[in-house]
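Read the figures in this text as sums done on the coordinates, not as results from a lab. Here the structure is a predicted model, which is why all the values come from computation and not from measurement. Cβ atoms are built from the backbone, for glycine too; each structure is taken alone.
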Structure I
Amino acid sequence: MVRRFQKADAPGVCEIFYRSVHEVASARYDRAQLDAWAPAVPDSTQWLERLLAYDTFVADDDAGKTVGWIAMSETGYIDMLFCLPEATRCGISARLYDEVERIAIARGLRKLTAHASLLAQPFFKKHGWIVDAHEIVERRGVELPRAAMSKSLPLP
């Protein structure tokens with residue numbers, strides 16, 4: 001089930017972020033890169049304002065446990081999309097993504113954008129996105145490759 005993020009979801013969302021980076025992204029990034037990207041589980045009180053400023057959605061499994069989440073700005077920038085390692089390749093990311101794309105189209109947005117990790121790029125390409133530029137971002141003195149990506153949207 002996909003639903004709107006609530007304040008009480010913040011600690012779980014932060015845990016999902018950390019676990020996804022360290023357990024899923026490890027297929028494409030080395031230990032130093034993972035530690036630079038997510039050195040610890042983020043402080044949920046610090047992330048809460050950011051998460052509430054976005055259109056943030058979570059996906060819950062049949063038992064009601066949150067297994068993934070997505071955050072999109074009002075201008076169509078998808079800032080984050082993460083799932084628990086045990087929930088990958090189950091369609092969770094696609095359901096979350098479909099929800100924000102639906103909202104973006106309903107708002108009349110013409111384009112979605114994101115900075116996608118090496119791991120996320122195939123997902124976005126599968127959903128009709130293109131790579132606008134490959135880039136390197138530095139976190140804590142470590143270089144992380146990623147891509148600026150976008151997708152043009154149809155009119156509502």
Structure II
Amino acid sequence: MTPEDLVEIEKIKRLKYRYARLLDTKDWDALADCFVPDATASYGGGQYEFTGRDAIMDFLTTALGSTEVLTSHTVTQPEIELLGHDRARGTWALQDIVLLTQMDLVVRGASFYEDEYVDVDREWRFLHTGYRRVWEEMAPRPPDATLTATWFVDQGRSSLSG
């Protein structure tokens with residue numbers, strides 16, 4: 001592996017980290033830019049499959065667009081393989097939490113993403129992304145749980161901070 005390869009791998013890591021941040025902050029326009037127009041996605045082990053950036057974004061904005069759906073996606077343990085100067089693939093561990101505030105439910109899970117990337121004008125983009133669950137659970141939120149901050153209502157400022 002060359003130093004140049006390590007630079008490209010770091011660029012791909014930054015793409016995946018940006019994807020998680022933009023997904024959780026619901027920055028849909030910037031998130032769409034992470035995909036090539038003909039990208040594909042497979043979420044939930046293939047339960048939801050999409051072809052084309054527009055179809056992927058329609059799904060994500062419909063499923064997660066409400067500020068009553070709060071998410072936290074943490075991606076770690078990247079295994080990235082360069083397949084040439086403009087193609088790569090990666091496997092990532094995912095831990096996620098989804099708060100469904102109107103239904104007083106919390107969904108937690110662990111998954112592995114399988115991604116494919118393409119370099120377009122020296123910028124890596126998703127050609128494919130998708131995950132399969134290792135496990136997933138859903139439970140009622142504790143009755144005494146109170147949101148003291150959200151990115152969307154109070155810009156993430158905690159009501160506990162006086």
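With distance in nm of label points 7 Å out along Cα→Cβ at positions 91 and 115 coming out at 3.3, pick the structure among I, II it was computed from. Of the options listed, only I reproduces it.
Here Rg and Dmax of the Cα atoms in Å was calculated and came to 17.0, 54; which of the structures I, II was it taken from? The read-out comes from structure II. Sorting I, II by distance in nm of label points 7 Å out along Cα→Cβ at positions 11 and 139 from high to low puts II first, with the largest value. Computing distance in nm of label points 7 Å out along Cα→Cβ at positions 3 and 19 gives 2.9 for which of I, II? That value comes from structure II.
With distance in nm of label points 7 Å out along Cα→Cβ at positions 27 and 75 computed per structure, which member of I, II shows the largest figure? Numbers along the way, then the final one.
Values: I: 3.2; II: 1.4.
Once distance in nm of label points 7 Å out along Cα→Cβ at positions 27 and 75 is worked out for each structure, I has the highest.
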